[in-house]
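Q: Structures given as structure tokens follow.
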Structure I
Amino acid sequence: MDTDAPLHKMTQELRRGSLSLAVLLAFRQEHYAYSLRKHLAGHGLEVEEGTLYPLVRRLEKDALLTSDWREESGRKRRFYRLSPLGEQLLPQLDAEWCRLARAVDQIRNAHKEIAP
């Protein structure tokens, strides 16, 4: 049985929600899109431009991020940061992530205890 397709689909589902939270957490510090990508990769989360940039735009559209254009090193760059709404919601989203992670860990460990 070929497991590549189902594994890919499930991995994508796991990454989708996780990536949104990781991006919001990263924006506790100001970034432009490329610096964000490098920051995430530096923490073990490689993200393609075609995935990251639309996500950042969606988070801004959802009012979780704010941005402004500035010149840096002779180039105009769009810098993003958490909006007031993003700052308000991030601790709640992070707490929910931690709650889910603990629950998954408990389920994982309960299964290990039962297994022969």
Structure II
Amino acid sequence: MAFDPASLKYNADGLIPCIAQDHASGEVLMMAWMNAASLAHTLETGQVTYWSRSRGELWAKGATSGHVQTLVELRIDCDRDCLLALVSQEGPACHTNRRSCFYTALRDGSEAVIAEPIV
């Protein structure tokens, strides 16, 4: 069955959430938004590209930092309203220089930092 990008359920702003997960370890790295153009660019080039809401433009992950995400496999959830990108991650995924953006945990009603920046 051929993939039809129009079959995805984008939100009112034309965006769909995309979770990036390390393909080898299973670690969840980050969540960012894609639109039809960023999805097409990702599939065409193999470099994961998102839509930057703050800049209003395509954002190729790692374009300035060198922390590139290479697409290994793209998965679509059952409701077709969320994507899972299995990636090979170069360096940290988070702009705070941590491996994952999910470095804060709620434990016993308090926030705990569970990962420090990579030095």
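Q: Which of I, II yields -22500 for helix-only ellipticity at 222 nm (-39500 (n - 2.57) for each DSSP H run of 4 or more, over all residues; to 500), as computed?
A: I
Q: Comparing distance in nm of label points 7 Å out along Cα→Cβ at positions 35 and 83 across I, II, which is largest?
A: Comparing I, II, the top value of distance in nm of label points 7 Å out along Cα→Cβ at positions 35 and 83 belongs to I.
Q: Comparing mean count of other Cβ atoms within 10 Å over residues 11-18 across I, II, which structure shows the greatest value?
A: Largest calculated value belongs to II.
Q: Turning to a different aspect of this structure: Which structure, out of I, II, was distance in nm of label points 7 Å out along Cα→Cβ at positions 75 and 99 calculated from, if the result is 4.1?
A: Working through the options, I get structure I.
Q: Using mean projected area of the Cα convex hull in nm² for the comparison, can you identify which of I, II gives the largest number?
A: If we compare mean projected area of the Cα convex hull in nm² over I, II, the biggest value is for I.
Coordinate-derived values only; no laboratory data. Computed from a prediction, not measured in an experiment: that's the story for all the values here. Cβ atoms are built from the backbone, for glycine too; each structure is taken alone.
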